[in-house]
Structure I
């Protein structure tokens, strides 16, 4: 059984070895350039940079984005189940109960997000 995992282990060791070699080689063979204020300024298509580099976003934006990704991934898990629903129900009600539990956990998470006011843009 363990000889089946030998190629995978060998590939992982080679990957880590290559990554370590590349990092060490970049430190050893890389040159450190002279730094000055002109070279350290960001390049803005030939124009002098004015103001902040990037606008600041509200934390609410990130919270809504994370909730969208979270609930979107959960819907991706529900879709194959819905496609195979007719075949799965033939095996018994356990399949329906497990998805009801899954949807229940999502409903609790959604209620928690609403209670915390994550989706309220006014505050």
Structure II
């Protein structure tokens, strides 16, 4: 493994939590192993490991981009991660307000629905 992979795995665990990463690693197969290595090195080892902006800001950007691009499946995971990066629920709602204005109300509305569901689950845990 490369230094970027090791750095990426460290950041990935810090942001997403050991339980999430352990499940993802256990589900990895020979077929998707190159993909998993690539996202660990690039998304986590290059982008998220970079300290030019805070992890809080990265969480807010990530959630806004996921909503704007209608990649709703990953929103709950990144909402949970935001609790580790310092992005408050109010911060995230501000990001979704931007989504509404710049990418569309339906995308923001669905993201907010997912946020409310995810936060309700977190509050019950």
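Each value in this text was obtained by applying a stated rule to the coordinates, not by laboratory testing. Being a predicted model, the structure only gives us computed values, none of them experimental. Cβ atoms are built from the backbone, for glycine too; each structure is taken alone.
Computing Rg and Dmax of the Cα atoms in Å across structures I, II gives 14.9, 43 for structure II. Computing distance in nm of label points 7 Å out along Cα→Cβ at positions 27 and 91 across structures I, II gives 5.1 for structure I. Using mean count of other Cβ atoms within 10 Å over residues 3-10 as the calculated read-out, with 16.1 as its value, let me know the right label among I, II. It was calculated from structure II.
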